[in-house]
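Chemist: Some structures to go through are shown next.
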Structure P
Amino acid sequence: MIRRGPAARVSEQRWLIAAAGEWPNPVIWRPLAEAAYHIIAVDGGADELALNKVAATVVIGDLDSADSDVIACHPGARVIEVCEQVNSDLVKALDWCGEAGASEVDVIGVAGGRTDHMLGTFAALLEAPAELAVKLHFEDCTATLLGPDAIIEALNGQQVSIFALGGDIEELNLCGFEYEVESERLSFSTRGLHNRATVDYPEISFSSNSSGRLLVMIFY
């Protein structure tokens, strides 16, 4: 069983949040679990972790899907019940990670299920603490919000899609892609679908005064 202990300098480590949706292939999630300094179960994610013989260090949520038998599978885990229903359990977990000092968080178990829950997963990225770097891991891709000036972790030939969330992206520049743009505005639309990297680690930049956030999806 994979177990993790408390961190001395947690802000320097990657944390893993596990929810109860569909997990990606073990080739994707197992290295994340093995490298994680803290493993946070989002409510019913505690059951999925137990089934995969991974011990959580924290179980958080309204706990409507994690009964005492499931929680008992994670001896030593801190149990945090947050009963308010204004925010989703994923947002509660992300908020707790930010308050506890995390800087980078990987998230698994957010695929499948109801369509509104899927959309809510991407909305949670906008609600997460601004200083928290969050990466969602799916079966076919990763998804993260990008800062105004970044080199992305895509290799030559990988498909990349981008979306503006919560507002417009101003002065967008794409360099090292099949379809490059220079100083354009991107709204929430299909314009950013199905681009492809033509170099390793292509560059994306945009104005820090943009009203929106840029979602970048990199496909395996």
Structure Q
Amino acid sequence: MRSAAMLQMDGTRVLVDSGPDLRAQALREGLREIDAVIYTHAHLDHVAGFDELRAFCWRKDGPLPMHATAECMEALIRMFGWAFSDENVYQGYVKPDARIIDGPFFYGDLKITPLPVEHAAVETIGYRFDHPHTRSLAYLPDVKRVPNDTMWHLRGVDVLVVDALRPQPHPTHCSIGESLEIIREAEAGEAWLTHLGHENDHAKLGMELPAGVHVAWDGLKIPL
């Protein structure tokens, strides 16, 4: 359930969230360099691997751009204040270049659009990624409801990765049925269910899903 993602386009590598499994995931995938980290929200299963970002700062020999909403950045500073301190001058420590998200932003030709969603009581966003030479992708790892304005930005996306915790309703996460409704309304060309809980039978669920909808797994790579 501890979801994270890494997007690579034209040599640009953007990490989405730094969960507690980040070190193991990066070693498994041979991930040695990233250009930025973008956060969806400040729940621990999405930020607890923050200290592991030091390896990427070491290789950059400089600060690492970190994008988050004002609320999320405030939480990161509260949890990892030492990293944001002016006294953080030691080589090998995490060096954040804190950047508050207030709208779409770019890395080269890659356009990153924040997508506000409802999830528990914490401000949460997903992202849409658009590049002139690849398919578009939207990533909503933690969501209970998609506001109308966000759905407008989702419509027609080529690939949608969306939270689908379990078959039964949950107060802060989409159920399988709710996720399928989001996929249908977004008219996504292809969809992947993520943030799956242990209540799901992976193989059985995969056989029951509509055409074009798939069950994600740890280490999944989606060509764009």
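Laboratory data are not the source of any read-out in this text; all were calculated from the coordinates shown. Predicted, not measured: the structure shown is a model, and the values here were computed from it. Cβ atoms are built from the backbone, for glycine too; each structure is taken alone.
Chemist: For which of the structures P, Q does the calculation of percent of Cα pairs over 21 Å apart, for residues 47-150 alone return 39?
Modeler: Attributed to the structure labelled P.
Chemist: When mean count of other Cβ atoms within 10 Å over residues 55-62 is calculated, the result is 15.0; to which of the structures P, Q does this value belong?
Modeler: Q
Chemist: Sticking with this structure for a sec: Compare Rg/Rh (Cα atoms, Kirkwood Rh), for residues 87-134 alone across structures P, Q and report the one with the greatest value.
Modeler: Sorting by Rg/Rh (Cα atoms, Kirkwood Rh), for residues 87-134 alone in descending order puts Q first.
Chemist: May I pose another question? Computing Cα extents along the principal axes in Å, for residues 15-102 alone gives 32, 27, 21 for which of P, Q?
Modeler: Matching structure: Q.
Chemist: If we compute Cα Rg over 2.2 N^0.38 Å for structures P, Q, which one ends up with the highest value?
Modeler: Top value of Cα Rg over 2.2 N^0.38 Å goes to structure P.
Chemist: Continuing with the same structure: To test your reading of the models, identify which of P, Q gives 13 for relative contact order in percent (Cα under 8 Å, 6 or more apart) when calculated.
Modeler: Source structure: Q.
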